[in-house]
Structures are given as structure tokens and as C-alpha cells.
Structure I
Amino acid sequence: MSNQSLREVIHDLFNRRWDEDLSDEKEESLQDMFDNAVENYGWEQVFETIDHYMRTTCLTSESIVNFANLFWGYTCANPRKVSEPYRFLGYLYYRVNSKPWDYDCAEVYEGLVFNMLSGENDYNHNPFTNYDYIPEKDPEIMAEVEKLRKENA
């Protein structure tokens, strides 16, 4: 499969509504498509393509919330580390103006933060159990948000 094929797979996976009423078979088919892409291309290449899709396609709050819910759906059962998690998370928070609770996606965002930043025994970035940790106040996430604000001013 070529890079164009991978881009088409990612487009097919993410170019839909996350809350679309799908049959169990269709949901399983989409998850299989995602898992097969990871198996065929490797997580790093798949994630790079997903990140590119996100940054070029998800330009509004609504579209990034939709994307985040789909990304969570495909990866929540099998979280994978990414090389630059703050860069990725910063974009998610940037597109909702650092207010995920305004868009009813705070739990998904917090789940992604936990999956991307916490290790197996590291709960520092776990907003579900470490009540002192607030992703919207994480200096590294906010640095990425500010960087994006300046780039896009």
C-alpha cells in the first residue's frame, strides 16, 4: 500500500460524524480498518498521517471535537505513545480555545491527555485521579496553544 492509500484510509476513517448511528458490524469494520493500517504501516506513519489530516482538515471547534471523539474511539482500547504528545494535544486545545468543557468534550480530551502523557505507573497527568492536574493549565500544553495562536494571528 502506498502513502496515498494510507491517506485515503485515514480520510475514510475520520471524514464522518463521530456520533453517527452505525451498526455493530460497521463499527467493527472501521476499527479493523484502523488496526490494519497500523499493522501495515506502523503506528508512527499512521499517526503522522492522522496528525496531518487533523491540521489540514480540522480547522473549527466543531470539526476538532468530532475528530477527537473519533480518534479516542479508535485508540482508547489500545493507547499508543506519540513522539510529540504536547504538540498534538496543544492543537486539540487550541481549536477549542482551551475550553473543552464548552464543547462537551472534556472527558475525551482528558482521556487523550492521560493516554498520551501518563506511563503505566505514572499518574501525574491523570485528571481522573490527580485532581491537582488540570490539562488546561499544563504549561507544556499551553505553550503549544500559545505558539499556535501566534502562528495563526
Structure II
Amino acid sequence: MENRFHGVVSLVLIAGAFLLGFLIILKSNVFAGLLYGVLVLIGAFLIVYAFCTKCPIRTSGCRHVFPGQLTAWLPARPQTAYTPVDYLAVGVVLIVLIGYPHPWLLEHIGSLLVFWFFLAVGLTEIVLFVCKGCGNLQCLVCKVRNSHRN
């Protein structure tokens, strides 16, 4: 249960960073803000499709809870090792979602610091708590994090 707590908290923190970026952009430029909102929704879907649908514990033990439940509505993918394309898709999406709001966040340094605080704590939660003991040994991060168990 503790790892699910950290999984949900990490998603809330990361979503909070993206929501903050969305609100800062929206305040300055409605079109750019709405575009970012759409990018976040599409990006979240792409991450779940590229990564979560291949996870062998997505329906029984997803530590993030919500992405695992979402995969029930997506086309099944073979539960094989992640490919460079899978990692590239997730990486590109994250770079876009993290990078896009920066021109507006740089005009609001306090918001920029909160944005990065939420991201840093959310990602730290994932690496330190969510991946710890995770059963998805196809995932490179979990495999490296849990290599001492083998």
C-alpha cells in the first residue's frame, strides 16, 4: 500500500507541475495555454500507451494506480522488453511537456521554482519508492533500481 501511496503522490505532484505551467501560460496567452493543455492530455495518453500497456503488473499491481486502470481501455501490447522507440516516445513527450512552459515560467521565477520542485519531488518519489521492488522487470529504471534483488 505504501508504494501505491507514493505512486499516486508522484502523479499528483507531476500533474501539479503541468497544471501550474498550464495556468501560467493561459494567463499570458489563451491559445498557447490551451495548446499546452491538449499536449499534456495527448502526452499522458502516449506515455500510458507506450509504456504502461506493456507492463506485466499494470492491472494487478500498478503502483501509480490510475495508468494501470487506464490500460484496460487501450489495445493490448505484448509484455516484452521495452524498445528504444518506447523509451524515445516517453522521453520526447516528457521533454515537450517540461520544456514548453519554460518561456512563460521564466517570467515568473517563483512559479518556475514550484514547477521544478513538484517535478523533482514527483520523480524522486518514483525512483526511491515506486520502483523499489516493482515487479515490472522489463522497465530499465526498475531493473536498475532493483538489480540488487537478483
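Read the figures in this text as sums done on the coordinates, not as results from a lab. What you are looking at is a predicted structure, and each value in this text was computed from that prediction instead of being measured. Cβ atoms are built from the backbone, for glycine too; each structure is taken alone.
As an exercise: relative contact order in percent (Cα under 8 Å, 6 or more apart), calculated from one structure in I, II, equals 36. Which structure is it? Going label by label, the one that fits is II. Computing mean count of other Cβ atoms within 10 Å over residues 50-57 across structures I, II gives 16.0 for structure I.
Ranked by mean count of other Cβ atoms within 10 Å over residues 10-17, structures I, II are topped by II, which has the highest value. Name the one structure among I, II that P(r) over Cα pairs in 5 Å bins from 0, in percent, for residues 58-121 alone of 4, 18, 32, 27, 14, 4, 1, 0 was derived from. Traced to structure I.
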